[in-house]
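Each structure below is given as structure tokens.
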Structure P
């Protein structure tokens, strides 16, 4: 059996009723404000699009699936856990944001291999004072809506958390301390004499490295990858999303939404919890 979960600011009672009728639901109830769960779904065609037209998210979820089925949440950082692309904001400090952002967007769409795109972008940052990284963290980095609520709810249910990023450990380490994250993985920028050299130290955290990290953390915890929820937004997240038991595309590129189990375009990250409540 399949349930329909409708949520977001546009998830009114009238919309829920219309989507329930479209999907042939046997009943529909409000879970919390702006979140509706409709049971006994027999049709799916057109439902997600109808919800999106009203700025609401609709997801088809196995009726018996609950948060207690999972033990790990794994997240991308840039444009997922946080609202910005850190490298784009760093680039803004040296006046090359348009060039870097264009490469970022191309990589996120899967048009450029991630390691190549990262090296090209980091190369444009050569000579930048490392103090710019702290400025980006303090002045521009913001958590995505619902991030802390999601993490608190999952932590209360015994989840472990993994932040795995093709970005930089300067930011993941600070978020780890700030949010109480259990595990992180990211790239290391080379800094000499207080300035970025334009190089990345060690192996680049690419799509394969992200997937392998999810698998290794699951093994470390003694759980199956099927007990993980993986959240991402770009092509570099697809491999790790395929590893997880459930994949969630958050404000994601079309190529990611097409392959994820669920997509959230209007709700906050706390909507991930609502999918399985």
Structure Q
């Protein structure tokens, strides 16, 4: 089975391309359309020793990919929202308007590292938001929420190949609903904040969307749309791991070490659209 090496970074020196091609024993070098990053596919690699170490030292993302892993075979693409599709953790930014961002952000960070159960931590964090005017949510969306670099290009690329898209989040429907309308996402799953008299109550409505619910949403999409095609999942935190394990190809995006260690591929230095180049 043919294996290629895909290398990507904001900028890649010609000398690094040559060195990596020599280390890999590659038979060819193809420049790829990397969007805002440079990307190359080194074909028919024969060796792997030293490649990861060289790439780490040079600030390059690398991935050994099966040449049969083609974009037109991708049927479902699922992704996390906070710190994946978008650059912020929404709950941390909401907490900032309450003047308690450090306290909430510390719980968020510990949760994403897998140190605290997600559902427990979410309930604790949401409780701290009690009394906040609902207008704060709109302020976070309008003033602070930004798409991750390459997000729209990623979605357009997979959509052009016929894939369905799923946004799954332990965050809030206020944001996933707006992102779905803005980006044309096929489906979403997230949590709903309880609001009474224009203020957050510090509680959630319905069952909590946590790690297992994310995985279940992806399984449902697979059953309905995948057929014999490829399912891709992208995430960054420990609560994404069950979802990532449901995918054929899992991608850790600027992720915590626990996630990076278990994903098929990792994107640490590039934008989201670097995922497109993992598929020939």
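Thinking only about distance in nm of label points 7 Å out along Cα→Cβ at positions 107 and 147, which of P, Q has the largest value?
Details: P: 1.8; Q: 3.2.
Largest one: structure Q.
Of the structures P, Q, report the one carrying the highest value of distance in nm of label points 7 Å out along Cα→Cβ at positions 43 and 227.
On the way: P: 4.0; Q: 2.7.
Structure P gives the largest value of distance in nm of label points 7 Å out along Cα→Cβ at positions 43 and 227 among P, Q.
Suppose you compute distance in nm of label points 7 Å out along Cα→Cβ at positions 35 and 67 for every structure in P, Q: which one lands on 0.7?
This figure was derived from P.
To continue, here is another question. Compute distance in nm of label points 7 Å out along Cα→Cβ at positions 139 and 259 for each of P, Q and report the one that scores greatest.
Values: P: 3.7; Q: 2.8.
Result for distance in nm of label points 7 Å out along Cα→Cβ at positions 139 and 259 over P, Q: largest is P.
Could you figure out which one of P, Q the value 1.2 for distance in nm of label points 7 Å out along Cα→Cβ at positions 203 and 219 was computed from? Before the final figure, lay out each step's value.
Values: P: 1.2; Q: 2.9.
Value 1.2 for distance in nm of label points 7 Å out along Cα→Cβ at positions 203 and 219 corresponds to P out of P, Q.
Laboratory data are not the source of any read-out in this text; all were calculated from the coordinates shown. Everything numeric here is computed off the predicted structure, so don't read it as measured data. Cβ atoms are built from the backbone, for glycine too; each structure is taken alone.
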